Structure 1
Amino acid sequence: MTSTAELRESSAPLEKIPLESYVPPAKPSLLGLSRTELAARLGDIGVPPRQQKMRVQQLWHWIYFRGARSFEEMTSVSKDTRAALAEHFTVDRPEVVAEQISNDGTRKWLLRLPSGDTLQKAHEVECVYIPETDRGTLCVSSQVGCTLNCAFCHTGTQRLVRNLTAGEIIGQVMVARDRLNDWADRETPHGNRLVTNIVMMGMGEPLYNFDAVRDALLIASDNEGIGISRRRITLSTSGVVPNILRAGEEIGVMLAISLHAVRDELRNELVPLNRKYPIAELLQACRDYPGASNARRITFEYVMLKGVNDSLDDARLLVKLLKGIPAKINLIPFNPWPGSAYECSDWEQIEKFSEYIFNAGYSSPVRTPRGRDILAACGQLKSETEKLSAREREALRAMAMTD
């Protein structure tokens, strides 16, 4: 007799095909462009080549260091150039449609993405800000929907609509800074930033949108702009093995692996991509990851599912599999969502699992669930605000605009 897991495994597609492609607005935003691309846009509107380098540096400073929302604010740029830029381009970010604030201070924003296709439904994504005593972490999305269909993940139940552009990805960071008043002229006693860390752990599989994610993260880490250290940026992947090495070479940020199982047969069910890139192949890519060391450990994310992957035998095999990899294991209590077939492991079992790993020499923090009450916790993002009535959505939007 075929088991339920085997039926799911045989029927679940490994990857989804994007339903749509990006259509730029008539006046596209300059967000997400490299310096070379910015120079080309300036050339298109008649800025002489001898001025382009200077103008690019001015734009970069105003957009990514000062957080300017219009060209009119860019007072060091000549008036004629500002007028020409405003005629052809914007510095628009995604629009905040709704903001929800959790009891624990976590904030979730539903963001609408501008499009030049008036026949398409407006696309929306979510990003989450998690304040902590020593950092402020922004969880950023890379796709509208998700390429994959991990069985325990709410986001994975969505269709894959399309990949985000580099501008739409970095735009989420800029929206967070806007909402938190977190730009260069923010008045604080110590001048500390509120957004100190970025994790590519929102909607989507980042390594299936490699170029846009790379370009956005290089902007985020640029010292002349947003300036978040690459050691404070973490890219999480379910295991797109061919692009893991590229990520190390071309982006150079910290790596996290959504592992969740130590046996191929179970991981095939929980993370169907495992049928394409099995555990042994994935872990070899981790061993080869450029820059991995005890000071730059790879994080292995492991969601704790009651009676599924939480036995001490699983813990023992996990330690054995990771031997020789500079690693820490991030244990994630399962965050429930409507219709899920899984339950969170009992706390006592999570502690036993964590203790075994710790005694084997690995850091094994248990991630404190944040934002569960607004479906902002790990694995819960699904643009739930889309299900609200028009009146409810408008009320949330008005609140977001006036806060």
Structure 2
Amino acid sequence: MRLLLVDPSVAGISGDMFIAALLDLGGEVEPLEEVAELIREETGKELELELREVERKGIACRGVRLRIPEDFRGMGYGDIRGYLEGLLERCDLSERARGYARRCLETLIEGERRIHANGHLHELGSVDTLFDILGSAALLDSIDAWECRVISLPVNVGSGRVRTSHGELSVPLPLVAEILRAHGVPFFKRHSGELTTPTGLALLVNLVQEFSEELPVARILGVGRGAGGRELEEAPNMLQLYLCEAQALIREQISLLETSVDDVTGEVLGNALEELMRAGALDVQLLPTVTKKNRPGYLLQVICRVGEEQRLAELAMRLLGTLGVRHSRVSMRFALRREVRRVKVRINDHEFSARIKLGLDGEGAVVTLKPEYEDAVRIAERLSLPVREVLARIACEARRQLG
């Protein structure tokens, strides 16, 4: 499995940085030039695409700049949608790329709707926005990014205050903050100025499938570095992309929550385990222990994804009445890639559909196979058979079908 890893943790992300990094990663120049030409024809605006080799703090990067002598800004939502659809009809893009472009624009529009009531995109209603969206879609097509799993580090949005058409505002600006909120993006503030733009963030959130505080273990096949428009004092102003090949085991960052209880019944504990798993915990277990005053009790342990700690801790406190939950970061766990598939199984002249959970290695080979328990129970009840027999029949049929 190929991975596309995005690192906006050093200097954020903007549309031109993303396009430049994709070019540096191996994206073809011709589709980008075609996009620029089509925008020129569709809008009637003169524009010049400038591609450069630049350095940021001594590190070689690719730079992209779109020169527009007379741009138009503040288009209405319908106007920019119309331009985008007209361009999509003329662009040689895959269906995935077309869908991606539409989602990116809608992310910006939905964010603006929550901030402004006048139906305009203000500074984002421009040729720049169209170019960033369509150019990114074309370059993602050229490197076949749609077949990759895309993972990103948390986003550095910058810090301080900047002047806008609305006056002086703090970073992150309202539209960036709205996209961060709507998509649950982990972010932090470091280095001065606005480092993450609304368009850059829209391009990111509509591509990424997972945010992680650390990049997974993988073999690097290629690196792309896209330069930001200015030098930063504290760090190189660049976005880095890594095209990788996944290793046999996935390396995941997880968190551990713990709390001790000695004053609840077994029924309450059983319900808590079910509710925590239903709420998204990766695993929940109870360990017998001795609490204060030598009372017998239980240690509840919850393993969860990074970013889910507070929500699950609050749920555990509501369910168990405990006054606190400890949180410790379990840095990594190794795991097989997981996948759920459906198989048709015939038992006693009846055909059923059942889910199976697969554990796959880096080559996609099946390492583990386990039928979904609830499906086996449903079939067993229908046929008045033991669940263990149905589980075995489903597993046997799944192995046969998967070869």
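Values in this text are rule-based calculations from the coordinates and carry no lab data. No experiment lies behind these values; they were computed from the predicted model shown. Cβ atoms are built from the backbone, for glycine too; each structure is taken alone.
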Taking mean count of other Cβ atoms within 10 Å over residues 220-227 from the coordinates of each of 1, 2, which one would give 19.6?
-> 2
Compute percent of Cα pairs over 14 Å apart, for residues 164-227 alone for each of 1, 2 and report the one that scores greatest.
-> 2
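Out of 1, 2, which structure matches -9500 when helix-only ellipticity at 222 nm (-39500 (n - 2.57) for each DSSP H run of 4 or more, over all residues; to 500) is calculated? Before the final figure, lay out the partial values.
Working: 1: -9500; 2: -11500.
Working through the options, I get structure 1.
Match the computed value 74, 59, 45 of Cα extents along the principal axes in Å to one of the structures 1, 2, and report its label.
Numbers: 1: 72, 48, 43; 2: 74, 59, 45.
Here the read-out was taken from 2.
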Comparison of 1, 2 by FRET efficiency 1/(1 + (r/R0)^6) of positions 28 and 292 (r between Cβ atoms, R0 = 41 Å, to 0.05) - largest value held by | 1
